[in-house]
Structure formats: C-alpha cells, structure tokens
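Listed below are the structures to be examined.
Computed from the coordinates by the stated procedures, all read-outs in this text should not be read as laboratory data. Remember, it's a predicted structure, so these values are computed and weren't measured experimentally. Cβ atoms are built from the backbone, for glycine too; each structure is taken alone.
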Structure I
Amino acid sequence: MKCILCNHPDTQLFYRENQKKYYKCPKCSLIFLDSKNYLSNKDERIRYEQHQNFVDDEKYIQFLSKLFIPLKERLSNHKEGLDFGCGPGPALAKMFNDAGYIMDVYDPYFFPNETIFSKPYDFISCTEVLEHVFDPAKVIFDLNKILKKDGWLGIMTNFYDENIDFASWYYRKDPTHVAFYSKETLTNIASNMSWTLEFPDKNIVLFKK
C-alpha cells in the first residue's frame, strides 16, 4: 500500500485490531489507517459536532495557547492569517483577532470557504487537524501554495514515538484519527518542502517557508 504522505510504494503493516489495519511508511515514518476503515462523511461530521470546543472555554484557550504563543512570538502585528480546519468553534482565530491580527477561517464541514485557496497568507494555524486528513500530501501542498515566502505554518497534533503503546493509545482510538506523525515524519515534510522547522512545545511544530 502506498504512503498517503510521501507516496512510498511499499509501506508495512504496523498494527491490526480486528478489521482495522494501520500501516507505517519506512521512508517518512507516517502511520496511517487503511482507507477501508475510514468513517463516512456523515459519521465524521456527527463526531465533529460532538466536540465541545468553545471560544470562551478557558481550558480550551489554555490548550490552544501552546501553539498561539510561540507562533505569535514569530509574527509582527497586522499580519494576515488563516485558521485551517478550525471546526465549529474557531477559538484560535478569535485569539489572533483579539491580538490584532486579520484572520480567515476554513473548515470543510463548518466554514467551507474555498476562496481561501486563492489568497496569500503570512501565517497558517492548523490545530488538531492533520490527524484527520485522508490526503495529507495534498493538504500540505495546498497550504504551501497560499503561504507567503517567509510565512509560518503552525501545527498541533499528538506526536507518536516508540515509547507509546499504539494499541492502547487514546489518540489512535478516536475513529476520526487516520494519520499519526512523529518528529521524523515532520522533519521529512520540512525537507521535502524546503521548509525549516522548530519544536517549541510538546506536540507543536512550526514550519517556516
């Protein structure tokens, strides 16, 4: 089976649970779910609508601050950004708005504004999104096209490492999570895209174009 990120032709079965199969790429180290096990769009949306991510939830704001603070530190004021995959409650976009930034939001289910793909951005935030994406190679390519030179792409997702028991890992058990990234995977992305990268906090990566 081909890798959904780097297109390597010979991925290996990594873990199996009943009918669910996960593969690992020997080139980029991505672990991904067999597409036969994906939820339908309808079931996916139902799951996302259950998320309790409110713009005024202090705990959620604190959680998002792990990305917001280091990304903001690398920006000057009055930059224009995009919160990609913001979900039903674009709290991070509001945090940037409140800090003086101009923000657009995009989510295929809740804010399907396709005009964002023809507009350049100084920075893009992507929190708890990549693990849901069926075609991460296309998403990364599309984001690169709309990210300005010297722009920043901030990503939050739970990193996998060999100390994690994949079978019992709570992150794997979310049925909408189909791809799992390690630091090796993210470093591979940076290399392929000619980006630099930093890991300012746990489960946070900042790419610079």
Structure II
Amino acid sequence: MSESRIDFRQAKFLISAPDIAHLDEYLPGDVGVEIAFAGRSNAGKSSALNALTEQKGLARTSKTPGRTQLINVFSLDADRRLVDLPGYGFAKVPLAMKIKWQAALGEYLQKRACLSGVVVLMDIRHPLKDLDLQMIEWAVASEIPVLALLTKADKLAQSAKMKTVNKVRKDLAEFGDWVSVEPFSSTKGTGKPKVLNILNGWCHPQWLTEADKPE
C-alpha cells in the first residue's frame, strides 16, 4: 500500500500540558497518531526537532539543560502530532520535580493509545544510560517501536561514530525489530533522511483508518 509523504516542515505548535491527564483534556479521545521524542536533558532533543522540521524556533533550545518541563505537542496535520516530552536525568531541579517528570513519562508511554513510535535521543558520546534503557523498555513492553537516535554524531570521527553505533545496536539487539539505531547530527544533517523515513512510516499505522487502535 502506498503511503503519502508527510511534510514535517508543516509542524506547528499546538499545546503544552503538565501531564497526560491535562493532555487528555486538550486532546479528548486519544485519537490520531503521536510520535514522541524523549531523552536526557542534554541529549539535543529540541535541536533535533528543529532540524527535522527545518524550523529554528519550533522547539525551544537552551544552554540550560532541562528547560522542557511540559509535554509540548506540535501538529503535522489533522491526525498526526509530534510530542516533545520533558527531558530527564540531568536537569538541576528539585528531586520532587524529577520524580513528577518520570511519572508523567511512564504514564504517557504506557497509557497513550495513539502513540505510534518513540524517538529516544542520546548523546552518541554517552549512550544507553539507565534512564534511556528504562524508556526503551517501557516502550517495547507496550509494543511501541523505538528509534534510538544517537545525536551529536558530528562530535566523533567516522570510525568512532560507527563503532559506537554498532555497539549500541548490539546492546539493544535483544529487543529485535522493535528498536532501530541511527546516528544523527542536527548541525550536519547526518541521518536526517533515514530518520524522516522512519517517522513517515510511523505516521501511517493501521489504526489511523480505524475507529480506535486495536487492543
């Protein structure tokens, strides 16, 4: 079946919500398709979103990790959305806030029926920290495909980059086809075509043409 290409440059800010309960208020029915972006607070998540959508200011970037403290939603069209989840792990915020963020992330991954895929972003120089693995395990347990995106790939020489990519692929091989691994650079454009192809596929799940996602 042929699939129409999604123009990710059409992404527009839709809403911000502190947790999934408020997200349900803004987007009742949990319908359509959502692709979530998650990662440690210094993984370059906002830069990646801006690069993929070719919009410098779509997702706010900051020199202070952890600026994203809300679930930020961007619409691609009437049925499809990109979701920027709160950064985790590094941010210098009170422990209570970190716990709240973690709870919101887990709840979103486990309960959001329209979630079609999760991009877990990791600095290629420091991949697969405990929280990264937890995010991947949460998603796979919910039968949601994951793209492990190794950001800042321009910071490594080609040989070191591929060595890391291959090691991460080996470390995540236990998850089978549920997880793919790609290097990415927001500044150089490394990996962008492959990432957009994966996201485009996630934008066309079977349930989009059905009343509800099958349980």
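Couple of notes before you dig in:
- Of the structures I, II, the one that 15.5 was derived from, the read-out being Kirkwood radius over Cα pairs in Å, for residues 25-136 alone: I
- Computed -8000 for helix-only ellipticity at 222 nm (-39500 (n - 2.57) for each DSSP H run of 4 or more, over all residues; to 500) - originating structure among I, II: I
- Among I, II, structure where distance in nm of label points 7 Å out along Cα→Cβ at positions 9 and 121 as derived comes to 2.1: II
- The greatest value of distance in nm of label points 7 Å out along Cα→Cβ at positions 33 and 57 among structures I, II is that of II.
- Structure responsible for 0.55, with FRET efficiency 1/(1 + (r/R0)^6) of positions 105 and 169 (r between Cβ atoms, R0 = 25 Å, to 0.05) calculated and labels I, II on offer: II
- Among I, II, structure where distance in nm of label points 7 Å out along Cα→Cβ at positions 73 and 153 as derived comes to 3.1: II
- Origin of the derived value 3.7 (distance in nm of label points 7 Å out along Cα→Cβ at positions 41 and 193; candidates I, II): II
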